[in-house]
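Alright, structures below, take your time with them.
Any read-out appearing in this document is the output of simple, stated calculations on the displayed coordinates, not a laboratory observation. A quick note: this is a predicted structure, and the numbers were derived from the prediction, not measured.
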Structure 1
Amino acid sequence: MSLVLGIVAIVAVAVLLFAFVIPAVTSLIAPGSEQAVEAGLEVEVNIPDGASGDQIAQILSESHVIDDPKVYYSTVRSMQADMLIKPGDYRFTTYQDPESVVQQLIDGPNIAGVTLTIQEGLTVDQTAARVEETYGIPAADFLAQAKASNYVDEYPFLEGAYNDSLEGYLYPKTYSLGENPTADEIIRAMLDQFQIETADLGLSEGANGLTSQELVTLASLIERETAQADERPLVASVIYNRLKEGMPLQIDAAIVYARGGGSDTVTYDDLEIDSPYNVYKNTGLTPGPICSPSVSSIEAALHPADTSYLYYVLSPDSDGHHNFSESYDEFLKNREAYESSLS
């Protein structure tokens, strides 16, 4: 009887070893041997400008270009390619040799395609028009897709976006997205780029008493007020000082946004528009961004200059810069100087 029980025990142990231990050992010996995707399939990937090593490895892994990120990292180090990888569109094959992947990333994009250029300061509507011009995707279709609720689960910085809009978050840049990207792919590329550009700024934590979304809104106002990166912190200081004093911001670009765009000069009738974006009639920031700001404007919103300025007007030198002032009387003198330069 004891002999029978002993045999049964040995068999039970063998079964347990087979069921649990052997598969575990096998997985350690041959990681990734059970690939869900067939090797040798052609895939296209986009490496965003400014992407970190981890982000690049994730992109390549999710596209099954590489099997093991650790091997990829080791190859990058052995080829001293850390600072040589170029952004853009690439065509690879699934589970490609890591050395050939890294070499291609060093050589640069191997897909020659159409590029989409989104300038700093464009609105979502203007971006949709540019997408239609470049790829033929109807602007209405792009706008229908460009809703914060479609992306907030993957991009938490969109939580609470005003009017469910992506205004302010479609990062301005030149994109290479292949020949026929979808509206969704274009939007994701822009949101990815926003995430990359702002990753090290601490934007999500808020600053200066403002939430992250209020900071993007403020940055959009700065973007439209000056094209000069060196004076954006000064413009930011004026906006902060006016907010502190409870003064209306009186930014014409917000009025243009409220009236639906256009290049005509802001009129007195425009100043009577009933809109939360009318910062002549309302105090405080606009309820949401009025365009897509550059990282320079976002940095200015986070780190304004320390001034007592409340006013600014274009310089009579016609170089795109402004003259800043603390008092209204000084502002009037600066404005008179600018107007005289036009005659």
Structure 2
Amino acid sequence: MNRFKLVKTITLLLLFVTASMHAISTPSKEETHGKKDLKTEIKEYINHHLLDSHDFSLYSYETDEGEHKYIGAPLPVILWDGGLKVFSSSKFHHGETLAEVDGNYYKLYHGKIYKTDAAGTINYDEDHHATNAKPLDFSITKNVVFIFLVGLLMFFMFSRMAKKYKNNPIPTGLGRLLEPIILYVRDDIAIPNIGKKKYKKYMSYLLTIFFFIWIINLLGLTPLGVNVTNNIAVTLALALMTYFITTFSGNKDYWKHIFWMPGVPVPMKIILAPIELLGTIIKPFSLMIRLYANITAGHVVLMSIIGLMFIFKNWIGSPLSFGLAFALSLLELLVAALQAYIFTMLSALYFGSAVEEHEHH
């Protein structure tokens, strides 16, 4: 079993490196003319890899005629601009062409869609920020697709597991893998932090958040290029859910210890109340930043080390870079589970502090 996992990991890494080679090793026209060196291409590819996109792309290459070919699939673009505009992202051709819809022209520029003219003009302010109008964008991006896929996968896994438990309390199949993890979340995260009396109503959320973050992080280590949790909008949404559950679950003791702490002199209560209230906002903010920063940093470091193979181009540097990238990818497997554990643990801790009953003497 261990050999199978090792072979699988190596295979995924090799596929990832192959995809990277197709994307950054083929010299472009700009590089040939000295306008763009390899280091710049690697840096741009890393930045592109970290961003969400309006299409699902595995890799690209340049033909002998200088034409860019992209291997992947377009996704639907949904805009609101004086009415609903729905079209395929293939019209943008990865930002190289304009999309004409109902007489309006739209341009994909740095991952965002701007309204423009037939020439594709982008206007800038003094800080070189685009000033073109942006329609409301409700597009199904790559990250959205995988959020739905992971949600459906989790629904399928747990609903099937629940049906089997109705007929047979002994876990079989996938249940053998999931049951120890579920029991761990219950016995080592939920009960110690929330308490035996009140942990059950939070278990569904804690299990969902743990498996969602874990699976999404694992997908981010595959050649698919899925980086959902390094999108700060996603981590913000997860943190807000924890914040709202904590806020609306808080009992009178919780709010009393924030606004009017018992056993504290009145002048200190007035000083500490705003600080305690600010702390309720800082806690979910730290959840958001911790998950976003750790996942983003891991991807940047891993991609940078892989890029070194194409810079060294010798029998010493390239194997060393590959070995280091392989070791780091194994470490990232641990980080994927660790970040899910930390987010779930801290959420349970916040829930526990909100429902804890204090004895006042």
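Just a few scattered comments:
- For relative contact order in percent (Cα under 8 Å, 6 or more apart), the highest value in the series 1, 2 is held by structure 2.
- Of the structures 1, 2, the one that -20000 was derived from, the read-out being helix-only ellipticity at 222 nm (-39500 (n - 2.57) for each DSSP H run of 4 or more, over all residues; to 500): 2
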